[in-house]
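In what follows, structures are represented as structure tokens.
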Structure 1
Amino acid sequence: MDRQIVFLLVLLLTLLVFGFTVRKYSGYFKHTRKGFPVKQLGRRFGVMMEVAIGQTKIFRRPVMGLLHALVFWGFLVILIGSIEMIIDGLSGTERALAFLGGFHSFIMASGDIFALIIAVGILVFLFRRVFLHVKRFSGIEMKHISHLDANVALTMILLLMVSLLGMNTFYILSATHAGHGVVGLYPISNMFASWIDAGDHNEFWHQFNWWMHIG
């Protein structure tokens, strides 16, 4: 129950900050000129799905474009797992969406694989920014604070993926040691679980990574 109360407080604080930010930026629209009428909604929706979800424009640079797209698509998949974590945090359950059966296992396995792909992608992005001095990252409009913001954001994403893999890995170890069945499929974390074992501290590290990821 204590964990649920703490989680609820953290969630409410997060929603409060989010709501304040939305209100702040939506207020800027009051100072803009009236826009043109929006027409051809079907066509606009198709373009949005193609460009925003399909990430088609970013493939002008095939290798880095694919890596960026994989990071974006991975976040969409991992978002479903995050919804489950919110339900677990509020209700005190463990893997609340397990009743979805095979679909749940598919989502968990996909999220586990994408977590590694995203982590590798972020390391590549950071390496390019810090060591390769890519020309388009060093234009006169790119101030020092812009580079710092980008590096901090990438580092935070990397920590999110590390904590997700850590959470899954120590969940497998904790459940196995306790004699419980593992709910879901975690191909990458299963591999990590075969390399490490914190013994009696597996559940501690499971909870540590859970809070680190959801926080």
Structure 2
Amino acid sequence: MKTAYSIRLGIRVLILLNIMMAFASIWVFMRMAPAIEEINLRNERSLESCEKMLMILAVLPFRQDTALQLDFEKAYRDACNNISEKGEAEELRQIGRFYKDALTGNVSAREQTISSIYGLSKVNRNAMISAAEGAKKLGYSGAWGVVFMAVMIFLAGILFIRKLKTGLLDPLAELQEVLAARKSGDVFRRCPDSCGTVDIRRIYEGVNTLLDQSESRKE
């Protein structure tokens, strides 16, 4: 029956749309989380190197220690090997230019090195802020995408309910009224000839034929 096929098709479409919405939501969050994690991880490494270099520069004027100088150079190399943002290379070049003199006590070189380390940390902090903003925008886009799909499902549901009502529920109600009228003694009530789908009209014709035959036998 075409009516049954239409109902089954409508149910399948609604189920499919719900599944699509669920997978779309999962895709948004799965795409967003790894990107943020990777960006933050790389920038955290650079910030950690900046903190180590600043700490060593703060200690060296009071404690001349070769091990501290080696630790500074290691932190500097770690930062150089972790370049991921625009602007880091220039700040690292300035640090590499002045840090050796800064470690030996040159005040001007020390100030320049500290300024460049601060610039390097600022680049990485700004990158983390930008990553958060990008994630927020992606989240907004994903949320609006889910809203759009929810609206589509809502509209599809309304169309399906209307189709179900006009194609099945209303004809069944009409059929029930005709049979109830017959039971109460109304021998003239019949199902309408031009109402509903082809399948419903065939059912109506069959019911009307049975009612006519029943009335003919009584006569």
Structure 3
Amino acid sequence: MRFVRCQSVQFTPAYHEQVEFPGRAVRFEAKIIFVGKTSYIYETKMFDRDTDKELANRRIQVVSINKETRRPKPLPDWAIEQYSHLTSLPRPAVVQPFDLSDVKPAFVYPVTVPPSDIDLNMHTNQSQYVRYCFNCAAAGAKRGAYSIISGDLLDYDLRSVDLLYQKESQEGDTLRIESWEDIREPDTIKFQVKKGDDNILQCKMSFHIPSVPDIEKAKL
């Protein structure tokens, strides 16, 4: 059994240009870049096949899990042997928890986990939390909860998404998606997903926020 501990996705301006003009070919490169005792880090890159420009990059940390205890366990010997050349490398930076001591949520969005969001590990699939947080941000932007984004969330280009998985949730659980802005990161919305008093996930979304000259130029 394997659980995702965290993942980070970066989008370049070229990615958003590609989205605006669909139909161009892309290629992917994927490889394991680090192997530890209980986890490994996997990197995927997307390129424009014609220009070879990098469009997006994702790093994901996957942890080997004991099915009974649902706690980390050592990777199998064959994996350590096969990827021994990656075990002595410096560990790449991974997503770390952010401080919640002075947080005052600007917008809260409730979610009840439906059966369709459950995966083979009998918990909410890691990809669903991205959707929950996007829906929270979209609803909050429409209600004027944030200063950096407002109206239609699709009007803003995403620069990066970081996710840190803290605990599990299951079908029927009621989740509370808390969101706020951080003055130390003025282009960013942060999220804390909670189930009762338990912290389930932290997410950080950063946007390409246009400057005033960019906005005026776009009007021409």
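Read-outs throughout are calculated quantities, based only on the coordinates presented, and are distinct from any laboratory measurement. Everything numeric here is computed off the predicted structure, so don't read it as measured data. Cβ atoms are built from the backbone, for glycine too; each structure is taken alone.
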If you rank structures 1, 2, 3 by mean count of other Cβ atoms within 10 Å over residues 126-133, the highest one is 3
Computed -30000 for helix-only ellipticity at 222 nm (-39500 (n - 2.57) for each DSSP H run of 4 or more, over all residues; to 500) - originating structure among 1, 2, 3 = 2
State the single structure among 1, 2, 3 that was used to calculate mean projected area of the Cα convex hull in nm², giving 19.3.
-> 2
